Structure P
């Protein structure tokens with residue numbers, strides 16, 4: 001069965017047909033997060049970047065001397081990450097079902113766990129990521145915090161204009177609303193070439209942010225310990241958590 005996160009990776013326009021706009025739409029700084037991870041790893045650690053996107057964070061960890069492999073459910077994003085990180089092993093996979101022949105000193109995963117909206121999926125992905133760690137390895141997560149996400153979901157429309165070059169622009173708008181513990185998001189994409197609209201599309205999906213109690217219980221349930229749940233690192237909004245746990 002394909003997880004909801006893998007479906008979003010295949011369907012969400014800036015993960016798929018508008019992947020060339022990904023780095024223009026996701027603009028949170030890389031360094032604060034990768035430096036926080038780097039500080040908790042031994043020099044030259046092996047790392048799996050699960051949900052690697054276009055590989056910006058993986059490239060920064062490689063620059064810090066770590067050996068990084070890439071995993072994502074979006075073929076388009078994974079191809080961009082592999083091009084950015086020559087020598088890194090790419091793995092196209094649903095993170096709920098990830099299995100590798102290697103054990104890692106660290107596994108990083110940003111944002112993906114919010115797409116898991118059912119408890120069985122949340123258990124599956126945490127178990128799968130924990131299973132990629134060697135004993136004593138560390139899991140690093142970035143997730144949305146439940147109450148802060150609820151407060152921020154005020155129905156305000158947010159807009160970004162991404163200049164793709166060659167006279168092409170992508171106009172992106174999004175709106176989020178809170179409904180029964182879920183963050184309901186609607187996105188609209190307008191592709192413009194030389195001042196002419198050539199494509200329009202709308203994509204709607206749900207995310208389920210995490211409470212600290214649920215995070216702690218889920219991580220403990222899958223054999224993780226020494227859990228740190230800290231304010232988000234390197235995010236422009238206050239609705240994120242930085243999580244570290246040891247296998």
Structure Q
């Protein structure tokens with residue numbers, strides 16, 4: 001009778017290295033270079049570099065091109081936010097998102113820039129049968145989302161134009177409002193009023209209002225949006241703006 005095969009339980013090297021990397025950041029609570037991480041984790045520098053580039057591309061790490069140092073992104077914090085919510089109380093941003101969802105009944109989104117795109121890091125679905133559907137992890141051209149537009153408003157005009165040109169070059173068709181001159185006029189309006197709103201220009205039939213999250217340490221800027229069908233958002237847009245301003249003001 002053949003012996004039962006033993007399950008292979010040896011840890012996968014890439015998984016071990018990824019977890020060791022995150023544990024290193026937890027211990028040091030500081031950014032690190034490729035060389036520092038290679039030394040601390042006893043990994044070849046080439047392997048360390050590949051791992052870091054992969055985690056940056058997945059938006060689990062942030063890379064500062066000026067200092068050439070890496071730091072975990074807010075997406076890493078969200079991996080365990082359900083544990084914190086269930087056992088240790090809430091976090092600042094997720095608490096605000098919960099409150100915005102409860103007060104507006106609409107879909108609430110958290111986003112961050114990834115190159116020339118914007119990635120949804122965390123999404124709370126709306127409470128209505130008909131709602132704006134978007135998935136956490138989804139990536140969209142930065143100029144084509146309310147969250148991306150409000151994040152762009154913090155950049156210099158030359159940086160914005162470079163991203164808009166790239167987004168337009170990758171699009172099969174460019175609507176008039178996304179052409180450079182018209183888009184820069186909208187950016188100036190966003191800067192003046194302090195929030196973005198799409199009113200169906202990015203996703204037909206959907207309006208999203210986006211605002212910046214007050215800066216949290218050295219992490220990249222984040223934006224929060226509240227979105228839903230235009231016919232529901234438009235009549236209460238001023239109330240949504242007021243609620244967002246008040247609750248985002250509580251983050252410090």
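When helix-only ellipticity at 222 nm (-39500 (n - 2.57) for each DSSP H run of 4 or more, over all residues; to 500) is computed for each of P, Q, which one produces -7500?
Working: P: -7500; Q: -12500.
Corresponding structure: P.
From which structure (P, Q) was Cα Rg over 2.2 N^0.38 Å, for residues 52-107 alone calculated, if the value obtained is 1.05? Each step should come with its number before you reach the end.
Values: P: 1.05; Q: 1.46.
The value was obtained from structure P.
One of P, Q was used to calculate relative contact order in percent (Cα under 8 Å, 6 or more apart), giving 18; which?
Details: P: 18; Q: 15.
That value comes from structure P.
Have a look at P, Q and say which one yields 0.75 for FRET efficiency 1/(1 + (r/R0)^6) of positions 100 and 228 (r between Cβ atoms, R0 = 30 Å, to 0.05), as calculated.
Details: P: 0.75; Q: 1.00.
This figure was derived from P.
One of P, Q was used to compute mean count of other Cβ atoms within 10 Å over residues 28-35, and the answer was 14.0. Which one was it? Write down the numbers at each step before the final one.
Working: P: 16.6; Q: 14.0.
Label of the source structure: Q.
For the read-out log10 I(q)/I(0) by the Debye sum over Cα atoms at q = 0.09, 0.16 Å⁻¹, a value of -0.37, -1.22 was computed from one structure; give its label from P, Q.
On the way: P: -0.37, -1.22; Q: -0.46, -1.20.
Label of the source structure: P.
Supply the structure label, taken from P, Q, corresponding to distance in nm of label points 7 Å out along Cα→Cβ at positions 20 and 92 with the calculated value 3.4. Please report the intermediate quantities before stating the final value.
Values: P: 2.0; Q: 3.4.
Matching structure: Q.
Each reported figure results from applying straightforward, stated rules to the coordinates on display, with no laboratory input. Predicted, not measured: the structure shown is a model, and the values here were computed from it. Cβ atoms are built from the backbone, for glycine too; each structure is taken alone.
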